[in-house]
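These are the structures, in structure tokens.
Read-outs throughout are calculated quantities, based only on the coordinates presented, and are distinct from any laboratory measurement. In this text the structure is predicted, and so the values were computed from the model without any measurement. Cβ atoms are built from the backbone, for glycine too; each structure is taken alone.
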Structure 1
Amino acid sequence: MSAIVNFLKVKEDKDHVRVTALQNPDLIPLPPARRTWNWWGFTAYWLLNNMSLSAFTSASAILGYGLSVPLTMAVVLIGNFLILVHTILNGQPGGDHHISFTTYSRIMFGTWGCYLAIMIRSALAVVWYSSQAWLGGLMINTTLSCLSHHYMTWENTFPDSVPFTSKELVGFCLFQIIIVPLGLIKKPQNFRVYMGVSSFFGYMALIGICVAAVKDNGGNAGTLMKATSNSVHGSAFSWAFLRSLSAWYGTSCAGIINKPDFVRFSSTRYSQVLGSIIGKMFLASLVPFMGIVTASAMEAKWGVTVWKLNSVLDYWLQEYYTPKVRAGAFFASVALAGGQICFSVVGNLWSFGIDWSGMLPRFIDIRRGVCIAAVLCWVIQPWTMYNTNTNFGTVMSGFSVFVSPMIAILICDYWVIRGRKLKLTDLYTNSPRGIYYGWKGFNVQALVSFFVALSPGLPGLINEANPDVPLNNQGMIHYYYGNTLFGWIIGFFLYWGLCTIWKKPGLGDMDEADYYGTYSNADCEYWGVMRQDQVDREILAKYVALEHIEAENGTETDGVDDSKDPYTVNVSEKSSV
């Protein structure tokens, strides 16, 4: 049995990072060599997040709430500004200290309470991955239809009781076959070029489809673009606007909460800022507008409202199966499928892998997490999200009920309560003397704030998911409509107040030295800590078990006793200078 357990354990990487119950190579603060993302990497991150097949159709939900096209775009711009501010503030722990959300959740909720946050985010990641994988499979089907008329007209061989067609199953399987090896082979620090290329060509494809739709309609954008009046008025309009804002925020809540996972790969502390402004505030804001224009032109030309990108291309192929249309649809579908693949790897697969790595560091790393997500994708059955009568899109955007308070607590904790200063060594200990341990491993202030902000929105979310469940309390319905703002405000200020009354231990504390080798020389000077090369090697080995340390000292030990908690090291011993 011990041999099997040892085989299943995560192995040390090339830098011989210690693998313990709380850390492995995917969880420790990143060294400078692995921090390769610059501003355009973060531009690509947000472009991929917002040019996914689901994002192109997101404006349809806002129009469905009764708002006009101009006000729909106002919601998009206001929502993107909120998302931009939150994502920069939320991601900065990764830029400053090069740690992921999974690791920071130990500060937010305690070393045991963090599993609540990890489970919520991992559930969000795997459900979104399943959804995006299904949509990606549909786009691959479009690509194959461009190559073969026989494939495009392939009749379904499954009975009506099966909620997907033969073609849909083939596309879904092909998407999985492509994406899973990519998630296993590549590493986040080496992925920015793929992101940049796929986001560029994908964005060009979106522009091309929008222009082609208008041109196909004789240069007319259609009647939908002329709808400048709202179908709701008075207080109903106010709540519809707030509901639209929450729904739009909800479409990006996964990208916000995931941000520290990738900001930790930034080459400088503030690389994410410029890239996020360009990618989210400017380029991404045009995507829903292009979706509205395309749907409007299609409706005017063909009398049908088509929002999904693959459906637009499929419709053109059915009407004009000419070499010119086939070539255009082929290149557009390849570019969009490539963007869907990159987005799913970065935004969902790796985030899920990091989360599960945080739950079982000894046995799961990012790559094993990718495999688990690929299996769970079949269990979730994403075809039911699109081929049956479900409110999947509404429910997923309503997931901000959970995520918005979590984002508020993280921002308050990092920027207001702790003033951006963290003691990294205490992130990897279960010792009650660790400053992030909390009460029996739980940060009570954070848990109280989270559940108080979350609870009023749950009835509305349940009613939205299943209208058969009655909800007669108009106040709870309105709270759900504005859950993004209400949940964030309550979570932020309640946590601030509780931490003011019951102060957290170790506020402003940082390690005396850079034990994990994560800071550059400039960072060490900025934070006032000693460089790693100034630390006594025996003390350093208690944090990063480098086997070559023992070799250089001429010893034959197997390293530091894994049962000894580094926190027990006397502070006065931690440096040789």
Structure 2
Amino acid sequence: MVCSRWSRLSQDDVCIWSEYAVRWYRGLGACCARTMILVLATGCLAMAAQDSGGLWNTRWRANGSSPQEEFGEAVAAIADLDADGASEVIVGASRWDGLNVNEGACFLYSGKSGNQLLLLPGGQEIGGLGTAVAGVGDVNGDGFPDFAATAPGHSPYGHQEGSVYVYSGANGAQLLRMNGIGAGDGLGNYVAGAGDIDGDGLADVLVGNPGDDVFGFLNGASYVYSGLDGRELRVLGGVWSNNGRSGDGLGDVNCDGVPDLVISDGFALSFGGGSVAVYSGADGSMLYRVQNPVSYDDFGRSVANVGDINRDGTNDFIVGAPATISDRRKGRAYVYSGSDGSKIFDLWGDTHLDAFGWDVAGPEDVNGDGYPDLLVGAPFSGLGSPGAVFIHSGYDGGLLAKLRGENLGDEFGYSVAGTTDVNADGLADVIAGAYGADYGGDFSGSVYLYELHSYLGIEPRTVSASVGGLVAFTLDFPSSEAGRGWRLLASTDRPGQTRAGGVHVPLADSLILTRMLHDPPAVFSSTAGILDASGDASVTATLAPGQVAAWVGSTLRFAAVSFDPPKSPRLSSAGMRISVVP
């Protein structure tokens, strides 16, 4: 969950903004081995470092309708609401003009079609509804996930105390409103689902308030509110913390049965940075704190739960530091263990002043290796700030893909989010906001939903052991692979990858993989061959009734690899699954 423009000034800082670049200043001084080796190759792979398992395509794009709307300033996913089997997309546009100037709005879109499902206006001039948005879980127990949007400029008591609204996923009705207390507080810098903190069976809501004075003048705080009635459950922060910039629900990391929380603070031992603290959901105590690694790095501008990266049974988290001054100020993002705060790995941008880490997210598994992956926004990447979104592997931190903004000044990657499978391929998809895009006028903004077109397709993806049948495998590599060799491989669905030369194949080391390499089952029409002039091939597996009965309840994972004969691998598909049912 990323912090918003409402708190972009920290103590003693001046932040200078333009359409195309950002610089940080302080005072007067500018500060501006889990891998199995698969012996398919000799020598190194000489192709691109990106290894996503397919081609990322834009499934749909939604655009803001008027200049300066900044549609896409905030994005989030929410589980399926319209019964089409796909998650939906929440979009914030804090400067949207309805009946009031800059009242802001929250939009809900179908993840599958991109059709607009809801438009919820802010209703107050300069209210800024949509500054932050989030799916927060089912707060009213009706079986539908609900969602929240913040309006830091709302004035419930007359002085921009800020408000946070929770809406029904069933029909868009307002369920809750939580208000800031102090004048100018601007409650709602971020919002996130907290999980069920109070044990009443309903989801609760986490909200940031960097202007709060509960711990001292402008020290900020984060609040947990009851999903049942909106009452305050926890107040998190501390003296000089500058709390409330960003945060997320983390799940239970200390094994006490209560979900915990990860929140960005301004406190730092190294001058000019920040820190991130993990708090107990049970009593609000701080479990541990992670300090910024580098001074003046804006560490903690964005924070997100990324799932269990290191396979220790607890969720982990990613922290953005878009102003990191080392490495030509490319920005960084760090992944930490949720159990103890130890660093798992760090990621970095590829261009000067790209603000890599401006927003971060955990999109679940995008390449089918069983590990949740990582999203990092770099909205100022590229000459003229078209922006970029980086997709990194949760397995080893490697770059899977870089998605680029379409036009100068788009600031694509200002907001990012993962969404569960919208195209029924078993892989997570990606949402990205470009609030500077101009399709509806200057800075009208756009939001994109990307899906991975894997080099391997499987139909059907569920097989009945008692009935048997035909399974079709379609290999659809780029035309660059025409005339090259291909091989179909498989493994159990245990998380893991296999390295073939320089290619990461999303299959775990297993007896099935060994069998596919050396003695493939006779059910396959073929498991190797030459790709046609389009880079394509097809395979069938014919299963007799009862033939796979021993696999009932199991899932198998398949991948296809292209290679230069005799054995130099070039590309791998994503991992695609088949489930065996009775």
*Figure out for me which of the structures 1, 2 the number -500 belongs to, where helix-only ellipticity at 222 nm (-39500 (n - 2.57) for each DSSP H run of 4 or more, over all residues; to 500) was derived from the coordinates.*
2
*When mean count of other Cβ atoms within 10 Å over residues 366-373 is calculated, the result is 26.6; to which of the structures 1, 2 does this value belong?*
2
